[in-house]
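Here, each number is a calculation from the coordinates, and none is a lab measurement. Treat the numbers as computed from the prediction; the structure is a model and nothing was measured. Cβ atoms are built from the backbone, for glycine too; each structure is taken alone.
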Structure 1
Amino acid sequence: MKIAEFLCKDAVTNDLNAVTKEEVVAELVGLLVDAGAIEKRSRNKVIDTLMAREALGSTAIGQGIAIPHAKSEITGKLIAALGISKKGVNFDSLDGEPAYIFFLLVAPADSAGPHLKALARVSRLLKDKFFRDSLKNTKSKKDILDLLAQEESHLN
């Protein structure tokens, strides 16, 4: 499974404005709404579902990365948004450090396999410090997408 298969290319930004966990989730869901991947009327429901998942335990995995994710009946396929924060956001990370890279995933309510494969793929991709640093220093959405494609071409 490639990230390009589920990442909504119109829901990518290298300039997140959010300063709190809730704002990050809302901003990324907003990108998915603007891109047409989520219906506007479902926006708050998706945010609530993602925040309920966060309440179970932070999805910030350390090293400046957070992967907020949830299952929802609002989508029939796995969708994702990607945002980079220049300032960093306190996301209750395991290492206590701010998060800068946010991969938000929304999977169909009845899917386990694709959801877990996507989480594993994103985690594996973001293990590389050089790649993380390169992502944080991107200047545009195109830079992010080009960098992702280049990095994924090296992964099996």
Structure 2
Amino acid sequence: MTELTHTDSQGNARMVDVGDKAIQLRIAKATGHIVLSPETLKLISNNLLKKGDILTIAEIAGIQAAKRTAELIPLCHNITLSKVQVKANLCETGVTIESEVKCTGTTGVEMEALTAVSVGLLTIYDMCKAVDKTMEIGAIRLTSKTKTDIPT
């Protein structure tokens, strides 16, 4: 593909018409990482931050965000999602968040998967900003997307 799909022939923004596309099972997965100080990692692993269980709250925030992607990204379609899974895991350098989003429809769920990861990471940032001034969010990317025909 060599041209943008969200602009018309005059370069104006437009929402892509997916009305003629086949209904398919669509799955997208994304990941991202936030680098945290060793002290912050220790606070999270021992659940000692005043704001609560950071990993669980980040997962819930990611789920909520995936469900509201069309409200946040202007040209995204409003999609009925059948599954949103967000998992936040501590690792040696910080927290990695992974998402999986699924729907049966005429357009993909990549933006929902990426939004889930992004908002989950932002939630961790918000909850740790009082104790860690060195945090860095990065490596947010789509790791897979599939579309499968549905037998009729």
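Among candidates 1, 2, the computation of log10 I(q)/I(0) by the Debye sum over Cα atoms at q = 0.10, 0.17, 0.20 Å⁻¹ that gave -0.30, -0.94, -1.37 used structure 1. Where does the value -12000 come from, among 1, 2, when helix-only ellipticity at 222 nm (-39500 (n - 2.57) for each DSSP H run of 4 or more, over all residues; to 500) is the thing being computed? It was calculated from structure 1. Given that mean count of other Cβ atoms within 10 Å over residues 33-40, derived from a single structure, equals 18.2, which label among 1, 2 identifies that structure? Label of the originating structure: 2. Consider the structures 1, 2: one of them gives 27 for relative contact order in percent (Cα under 8 Å, 6 or more apart) as calculated from the coordinates. Say which. The read-out comes from structure 1. Source structure of the calculated read-out (percent of Cα pairs over 13 Å apart, for residues 49-104 alone, 58) within 1, 2: 1. Of the structures labelled 1, 2, one was used to calculate distance in nm of label points 7 Å out along Cα→Cβ at positions 41 and 121, giving 3.1. Name it. Among 1, 2, the structure yielding 3.1 for distance in nm of label points 7 Å out along Cα→Cβ at positions 41 and 121 is 1. Looking at distance in nm of label points 7 Å out along Cα→Cβ at positions 17 and 113, point out which structure of 1, 2 has the largest value. Comparing 1, 2 by distance in nm of label points 7 Å out along Cα→Cβ at positions 17 and 113, the maximum is at 1.
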